[in-house]
1. Which structure, out of 1, 2, was helix-only ellipticity at 222 nm (-39500 (n - 2.57) for each DSSP H run of 4 or more, over all residues; to 500) calculated from, if the result is -25500?
2. When relative contact order in percent (Cα under 8 Å, 6 or more apart) is calculated for each of the structures 1, 2, which structure yields the highest value?
3. Work out the source of 13.8 here, i.e. which of 1, 2 gives that when mean count of other Cβ atoms within 10 Å over residues 75-82 is computed.
4. 1, 2: which one has mean count of other Cβ atoms within 10 Å over residues 35-42, as calculated, at 15.1?
5. Between structures 1, 2, where is percent of Cα pairs over 26 Å apart highest?
Structure 1
Amino acid sequence: MGYDLINVRPIAGALGAEIEGVDMSRPLGNQAFKEVHDALMAHQVIFFRDQDISPADHVAFGRQFGTLHIHPYSPSLPEQPEVLILKSSKANRYSANAWHSDVTYQEEPPLGSILLAREVPAYGGDTMWANMYDAYEALSPPMKRYLEGMKARNTAGQANFEKFYEKMSEREREEMRARRTAEEGFEHPIVRTHPVTGRKALYVNSIFTRKIVGVSGKESRAVLDYLFDHLKKPEFTCRFRWEKGSVAFWDNRCTQHYAIADYGDETRLMHRVTLCGDRPA
């Protein structure tokens with residue numbers, strides 16, 4: 001694949017590439033947009049360095065790729081509600097340190113996310129991504145036949161939200177509990193077909209996927225545990241070291257990610273905008 005306006009440098013064999021030639025504070029032209037989009041489709045997660053951008057710039061860049069998603073629970077910037085705040089430290093680590101796709105308990109999970117590093121520790125705090133095309137393709141033929149056409153229920157579990165409660169008023173806590181009680185989650189295909197590439201990808205994750213539909217609880221647990229273990233093989237992954245001003249843009253439909261919580265007493269502050277997706281098929 002040729003690129004005229006950007007430079008694309010793969011960082012691992014499975015997925016991931018660094019992109020040079022993009023200034024996110026300025027709109028992309030038609031050709032640059034096409035090249036960035038093509039790189040995302042080819043590499044599944046793409047990275048940019050030295051992006052000195054405002055929250056408004058961040059939102060404007062994201063909107064070039066689609067409608068922006070507003071997270072139902074996580075905190076965001078008051079003046080820019082599309083910008084999710086992900087702040088963590090040794091004493092306050094978020095549950096992203098587990099392999100997952102974002103918000104799969106919703107009917108239309110996000111297309112992807114654009115994550116910007118505002119503050120990073122001197123070392124540690126890397127993020128890993130895994131290629132779910134490769135994870136699917138590496139399954140045995142009998143397992144592929146077993147999973148064909150099957151669905152699993154994805155729900156928002158209690159453990160994922162306890163970390164937010166201490167920062168809320170009692171009224172806000174009650175409102176969150178009421179919203180979550182009303183959300184029973186959604187059933188999504190265990191193997192989804194990417195709407196752009198047409199490739200099949202494994203689509204279950206350890207944070208939100210609870211049970212395979214139509215089988216016993218014991219069978220479901222055994223199969224899901226196998227898939228959760230399978231998809232995190234190192235040969236499916238890449239790893240990115242953050243610097244201030246670094247950006248990761250990933251396709252949530254065919255990747256999973258894991259935020260490594262191995263930093264010391266320093267703070268890690270990230271801002272994220274998320275693109276709305278569609279119903280997995």
Structure 2
Amino acid sequence: MTHDAVRAADTSLRRTYRYLRLGVAGTAVVIAVAVAITVAQLGMLESISAAYYTPARDAFVGALIAASLGLLALSGRGVQRGLLDAAALLAPLVAVVPTPVITIAGVEVCGGEACVPASVHPAVDTSVATYLVVGALAVAVAVVLGLRRDAGRAALERVWPSIVLSVIVLAVVWAWWGLGRESFFGFAHFVATAGFFGILAIVSLLDALRTDWSPEPTPSRAVRTAYAVIAGLLALDLVAVTIFVAVGGPAATTFPVVFVCEFVALALFCLYWVLQTANTWNQADPALVGGIG
């Protein structure tokens with residue numbers, strides 16, 4: 001490959017990398033804008049997740065699916081790769097399995113008790129079945145690609161943690177959905193959401209404590225401190241909303257606490273991703289850099 005060709009490929013890779021990173025951060029903005037418009041039209045929602053039952057549903061679901069694909073593409077290497085791949089598997093569940101609600105547009109749907117209305121069960125079942133089939137196909141493709149002779153000796157070694165985590169997540173979802181459907185509809189959204197943001201808190205903490213950043217640029221002390229703060233705030237946010245819902249029961253969703261906690265978690269996710277994007281903005285593919293000159 002000529003010097004100019006390598007530089008052209010490097011430029012193309014950087015552009016793709018930057019657009020993907022900006023796109024993942026942008027998914028949080030999409031959700032925030034769609035929910036804000038809905039709140040202006042319909043009033044305060046029980047939670048951001050309740051947007052599933054409003055005209056913001058398409059934007060909410062689409063943004064989470066897009067975030068999942070972006071996380072899979074940008075999960076990086078090492079422990080963080082496995083964790084972010086697991087988060088990417090949880091994001092579609094947050095999208096397609098709705099949160100239980102007491103009211104929709106001010107109308108009670110389950111006699112004052114929080115529930116997922118029966119009218120959306122067929123759509124959820126179809127989405128979960130699709131999720132499981134596509135997830136299984138993705139795992140199979142990852143194994144086949146990792147076993148190729150031209151993939152390099154470390155190919156499968158690098159992805160096997162992600163493959164194992166993926167199999168575990170898919171198996172748990174399949175068993176829970178198939179054997180405990182009522183419980184699944186009641187708690188799967190909360191578990192997936194808490195798992196997603198919990199994983200992000202762990203990844204952010206690992207980045208705060210990380211010492212070996214090669215071949216990535218080493219972030220400044222201020223950025224590493226910000227990672228630690230994000231991890232701590234996410235953990236506190238998850239604990240707060242869990243306690244509030246557990247103690248308050250169905251009545252907990254009538255207050256904006258859950259909405260605020262979800263908004264904080266969404267903002268922290270966006271902030272973390274923006275900081276990472278800024279730190280790696282000029283990062284090029286190591287192989288290409290090594291090939292220049």
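1. Details: 1: -7000; 2: -25500.
Source structure for this number: 2.
2. Details: 1: 37; 2: 27.
Sorting by relative contact order in percent (Cα under 8 Å, 6 or more apart) in descending order puts 1 first.
3. Numbers: 1: 13.8; 2: 16.2.
Computing mean count of other Cβ atoms within 10 Å over residues 75-82 on every structure in 1, 2 gives 13.8 only for 1.
4. Numbers: 1: 18.6; 2: 15.1.
Checking each candidate, the match is 2.
5. Details: 1: 43; 2: 49.
Once percent of Cα pairs over 26 Å apart is tallied for 1, 2, the winner is 2.
Readers should treat all values here as calculations from the given coordinates under stated rules, not as data from a laboratory. Note that this is a predicted model, so its numbers are computed, not measured. Cβ atoms are built from the backbone, for glycine too; each structure is taken alone.
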